[in-house]
Structure I
Amino acid sequence: MALFGNAHTIDPATAQQDYARLLGPDEQIHAAFLLIRDTMLFTDRRLILVDKQGITGKKVEYRSVPYRSITQFAVETAGTFDLEAELNIWIAGNTIPIQKTFTKGVDIYEVQAILAQFVAR
């Protein structure tokens, strides 16, 4: 269950500094979003999903998804009683999508537009 109000955008310049060790030479972060404990980074080359695991969050999985491997994606907007929006991303060769939940504080339409921009390249 997500905690309300904890999702928000991250300044790309701050994310560039915070996640510099994950980036290739000259790779630039164009947008970043904090989702409770996890982070989504949209670079000029790929989508990076930072998944903090366990109670303490010290164990972290960094998943790199090249935009060319994304076959489709879907957004489900928040409703009147369901305050969470969802993003599903299907990767080539996988039938089960990657699912991310957004609480108030992140515009799911902005996330969808950024993803559409990079996937369409």
Structure II
Amino acid sequence: HGDDTTVPVMAKGKTDVARLWVYVRDDRPFAGTDPPAVLFHYSRDRRGEHPQAHLAGWSGILQADAYSGYNDLYREGRDPGPVLEAGCFAHARRKFFELADVVSSARKKSRGQSAAM
């Protein structure tokens, strides 16, 4: 699961936000023979160039959030090959709840009720 984590860093009396990129591999549940592994990368920002550099020589399946910084990895014709996006259910679930809220609000509005009940 490709993910990044916000890490506060103390610098000259103020807090600076940085990123810790974490890449995890464990194919044992799928009959993989490679050992599990974790790779950590640090950056001072969340620009898409970071995961693109971290994964430049890799292709495979990446389960990650919908962060647009990964988009170039999914591009067809990418060398050494495109990365197949495996969407994260937790992030997709949010959209379903947003849609349900929109539908619920529209129903309440059509009945003359306040949408914020």
Structure III
Amino acid sequence: MSKRILVVDDQPDLRLLIRLTLRQLGEVVQAESAEQALAVIAAARPELVVLDVWLGHGQSGIELCRRLRADPGTSGLRIILLSANGQQSDIAAGLAAGADDYIVKPFSPEGLLAAASRLLAS
């Protein structure tokens, strides 16, 4: 059975890079905002969400992560947060919000693929 992965990022070029990196793991769907992500999650039920911390406008990735963890219907989703903020306090805040992993940008595609593979297998 193919896995479904949702990539949430407000930058189209980064969404493309992540989609190309992860497509060997399954179907990759995309959203550019937290609101769009919630609609995709309701319709497509992904197993993994790769979520940018800064989404431009609207809810942040951290807020969306907390919201997904608080909802019994989505609390089991695997979540990887991506952020340009790599301070220990940023990473701690992301993990405290419920992320399964926190990857600092710029990231290596191999590292992202390994993290996503590990989470989808668990």
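Read the figures in this text as sums done on the coordinates, not as results from a lab. Here the structure is a predicted model, which is why all the values come from computation and not from measurement.
Numerical summary
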{"read-out": "With percent of Cα pairs over 17 Å apart derived as 49, matching label from I, II, III", "value": "III"}
{"read-out": "For helix-only ellipticity at 222 nm (-39500 (n - 2.57) for each DSSP H run of 4 or more, over all residues; to 500) computed as -7500, the structure of I, II, III it came from", "value": "II"}
